Structure I
Amino acid sequence: MAAVRLDSIGEAIGIPVPGASAAIGITGISLNSRTVEPGDLYVALPGATRHGADFVSQAVDRGAVAVLTDDAGARLVALSADTAVPVLVVDGPRNVVGPLSAMIYQSQPSAGQPPRLFGVTGTNGKTTTTYFINALLRSLGQRAGLIGTIEIVAGGDPVPSLLTTPESTDVHGLLALMRERGLDAASMEVSSHAVAFQRVDGVVFDVAGFTNLTQDHLDLHGTMEEYFATKAELFTPRRARAAVVTVDDEWGRTLASAAQIPVTTLATSPDGASADWTVSSTAARGLGTEFTLSGPGSRVLQVHTGLPGAFNVANAALATVMVLASGFDAATVQAAITAHDPFTVAVPGRMQLVSSQPAAVVDFAHNTDALARALEAVRSPADGSRVIVVFGATGQRDQGKRPAMGAIAAQLADVVIVTDDDPHDEDAAAIRADVLAGARAAQEREGAGCVIEEVHPRDVAIRRAVELARAQDTILVAGRGHEVWQEVKGVNLALDDRVELRNALTARGFTVLPADRIES
């Protein structure tokens, strides 16, 4: 990858770069002084407690050849020791990081050029939909990358993710790496945080997809309207070329009518709105579902997902239509689905089966809607079968959803075990109390016959669920999914729900799936 001259960067942001500095070559860009590589532009941004300009000397020592900052940062640099590299000053440097990253890494292909970029947003279903897209693309003979909550795949060995969507500097670096490695396509989860914190600035998706919108992240957005408005920014010409929008809820229908790019609509529920593509003829097949997907021009596909729940039908349908919207024809997609059954791919921590008798499932459901869908999905039709749920609520996040989650659990489960999720710096007992209040109020209000227990810490709660379970019952451990660390008062404690559930089941003599299928 060729270096970009500093004067070209200055021209892009409206700052002249005089003299010898103009010819300095920039080969990378970083927001973190500890990860600077030789040839990088170091962007010094204001932080919660320190300004990035405080770390300019460290960045230069690591090889930064120029600095970009704001007025406050420039004053800090001037007060420190002499800086031996050019310092560019701009109002709101965060606003130019994404476009500069795209320019430096040359990460954005022209329309129709590889890799095709798929971006999926919504409250629930983003992770599974991106895995489904990639599984279908691989079935079509494509080499596909992934940037998401669980892992990053860029043509080599997968690496764990720290954020749903990385910083824009990393996103563009990854996209450039995918191009260099000859990948044909890439899928990315796009959270509301990613849009609000400008992590996808400078990225233009070939197809953006929308799953649904339910209460979550109101600690950041304040209202559902603001939450929706942030999501809707993805469906504008500067961020995407085309869209597929699920219109099962009012938010989806509003988005479909307001989006500023070409939209294909999808309805997956029987009472949903009219749409370009619709799901019908759903039928159980094993733990999963087979269904018909009908679209324009009398196109009809027969689709199957091996993952349980109506929401996975919606995820599979959205993945299919997004791939179709990217240019693949229906006959080719149908042949790939029939030959490879791509939507039976295991998604770590997403309706992940640990044992079958009792049915023991780990899922990431961490808000009211996701918990309701998960509980409905695992309910067995067998006589006498009970659902035992273990869950909590995250600390320092949207406190309003806690009693609602408790109420849903009381309404849909037979045994409710309230425990800790990630308390962060909040008092764990207070969080549990909020959840329990909602569960007990619903129990009293609706005469629910469920048993409600408070058990902590979380590993003990999981053992309690297994202690209560019979072979015909179902255990759902919800909220943390694939996560392997629990944050308590600033300390990360090793905790993997899948491992704890497997160990507890084994200790009671139940048969579990092989470990490589549980922690995959």
Structure II
Amino acid sequence: MIAEALASAGDKTALFMFLAFVAATLVITYFSARKSTGASAYFAAGRRITGWQNGLAVAGDYMSAASFLGIAGMIAFNGYDGFMYSVGFLVAYLTVLFVVAEPLRNAGKYTMADVLAYRLKPRPVRAAASLSTLTVSVFYMIAQMVGAGTLVRQLIPGVSYEVAVIGVGILMVIYVVFGGMLATTWVQIIKAILLMSGSVFLSILVLNKFGFDLGKFFQSLTAISSTAANGETVTRNFLTPGLLFKNPWDQISLGMALVFGTAGLPHILIRFYTVPDAKTARASVVWAMLIIGLFYIMTTFFGFGAASLLGPDYLKAHGGTNMAAPQLARALGGEVFFAFISAVAFATILAVVAGLTISASTSFAHDFFTNVLHHGKEHRPGEEVKVARITAFVVGAASIGIAILLGPSVNVAFLVGLAFAVAASANLPVIVFSIFWKRFTTTGAVCGLLVGLVSSILLILVSPDFLKEAWFPLKNPAIVSIPLGFLGAFLGTFLSREPSAEKLFAELKVRGNTGLGAEKASSH
């Protein structure tokens, strides 16, 4: 098997494209490293990123392995229910647009906790926010690592899943440790352009098979045959719900996690600190919305296309759920297109894990090390950046270890759904209350962060996917843990009173909506 694969011209092409992308990104990292001197350059790319660049980078950060590999697989195996992931991811960005993007850019400096610390006691909220950011980032990163291991194992014959995961982890750490946010941004921009190009071409190839007739395309999905666990052939209609979500509460809970989770994702939120002003932040949101919207519409074609043209049984025998899009590309466009799509998928993973790693390391260095341990003052110049680089190593190692432990069979979209649930439960309640509720206090923020974080993780650990005899019946905890996060923040606020926070609310409101004073604070 390995000998045949090694002899394949397609595999050589895939390997060449894969190595070409790695080489290109390492060159970017080299030049970025020369510019990444000082905290502002390392953490926020010197705030020199333009609107369209940041829009592409946001899209590149957001369209993860879960979007390209996981959702395509979810749709190919579960039809309509899998497509609900696409709908959730797309609608979720509206929460970011209308609720958090502009106030966050105007009131913060490097991290989500900057907004909370603006009018609350900085040390406790920064400590809790840093813990939450690290947890969400590691959860999300595990999903990317699983996707990377599965993909590289297919691309480079003879390489084991474990070796593939370790290799990707090392590359990711190199980008972040040496290139900082500038290198991460350009890796994300290149990835977004490649991903959109590949997705458009793959969608055209799928529609071409049906004479560009959408009616004919969807009609082919009404009788998809696959082999059940007992060996019988089962024919199912992939346009009807119920193939994945037997319990409708599962679907509602997942929807809540996706729609509300994005506004609490640390690696998405920090992107708004890389632009020079709020006007540019708004422009970048518009660019991101256009790109992200188009991409999630196209998941329809390559997800359902894989189900109709290849079938679940073929996909199961050729890499499983996470390889549906690359295998469809191979079937329709030959080995060269398979190589290109696989390299794009790899670029997707590298871009997202770089973004996740820098958000986690920035939060620990800026929030916990500098502002909690050292009361907002560096002991020595450059120490904050040094701590961030060490944190990147630790976060990378933890993600690699857990991804190897979980193995290649787990679907990456499912794992990301859990990360969204944790972000929505812990981060969103305190961001919303901090921006919109005058009475909100430090105790409320810490309670909201910890209750949301702990409840979501505990419910995940006692759910059907992690426990044979589950204590909690749903696959995703969001429907319970998000209200608990809001309740924790609400009750914590009523246990205390903080006149200083109330006085600063009006100032935060003006700055959050107008940007007055934001540029001056950002330059410090």
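What follows is calculated from the coordinates using simple rules that are stated; it is not laboratory data. Since the model is a prediction, treat every value here as computed from it, not as a measurement. Cβ atoms are built from the backbone, for glycine too; each structure is taken alone.
List of remarks:
- Structure responsible for 3.8, with distance in nm of label points 7 Å out along Cα→Cβ at positions 52 and 460 calculated and labels I, II on offer: II
- Parent structure of the calculated result 0.80, given that FRET efficiency 1/(1 + (r/R0)^6) of positions 28 and 428 (r between Cβ atoms, R0 = 41 Å, to 0.05) is the read-out and I, II the choices: II
- Structure from which -23500 was derived, helix-only ellipticity at 222 nm (-39500 (n - 2.57) for each DSSP H run of 4 or more, over all residues; to 500), options I, II: II
- Structure from which 24.4, 82 was derived, Rg and Dmax of the Cα atoms in Å, options I, II: I
- For relative contact order in percent (Cα under 8 Å, 6 or more apart) computed as 30, the structure of I, II it came from: II
- Source structure (of I, II) for P(r) over Cα pairs in 5 Å bins from 0, in percent, for residues 140-371 alone, computed value 1, 6, 11, 15, 17, 17, 15, 10, 6, 3, 1, 0, 0: II
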